[in-house]
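Right after this note come the structures.
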Structure P
């Protein structure tokens, strides 16, 4: 089984990363689990330009890491996506 864990927080080693690490540790304890961790702060992702070239020829003209991330996700059995959660203290 292959699980992709995506950290979408701006803080690579913050609370969100620690939650994903704990999740990965629990998954690893099950055995026979390949875990791939991705921090969005470490990869290059550009905004879509809306040109629709991908619909015409199946390839995006933007040279970033989106295709590699998409391949990781497609080859996985499961995905866990976590983002930061801001709360206020009043």
Structure Q
């Protein structure tokens, strides 16, 4: 699926985007399901891994991540939030 929506232009990876409803908010056609980014904020390796995953998908043009308070009893949101500190203004959180 990703190959159908990603492209390479001038040596850079890009991602198709769409606008949200009647807004000017651009979102990538592919997002990151964040349930398995981690759940233990005290485990620095989980935060580092989540940060690395977010950097990699951002480099590929993905600009939104899905998370929920139901993923590991809010632990996932906490790990995702810490990881996103390294990438301010790069992602929409859904």
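Every read-out reported here was derived from the displayed coordinates using simple, explicitly stated rules and does not represent laboratory data. Keep in mind the model is a prediction, meaning the values are calculated, not measured. Cβ atoms are built from the backbone, for glycine too; each structure is taken alone.
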Top of P, Q by mean projected area of the Cα convex hull in nm², largest first: P
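Among P, Q, considering only distance in nm of label points 7 Å out along Cα→Cβ at positions 34 and 58, which has the greatest calculated value? Walk me through the intermediate numbers first.
Values: P: 2.3; Q: 1.2.
Sorting by distance in nm of label points 7 Å out along Cα→Cβ at positions 34 and 58 in descending order puts P first.
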Structure responsible for 28, with relative contact order in percent (Cα under 8 Å, 6 or more apart) calculated and labels P, Q on offer: Q
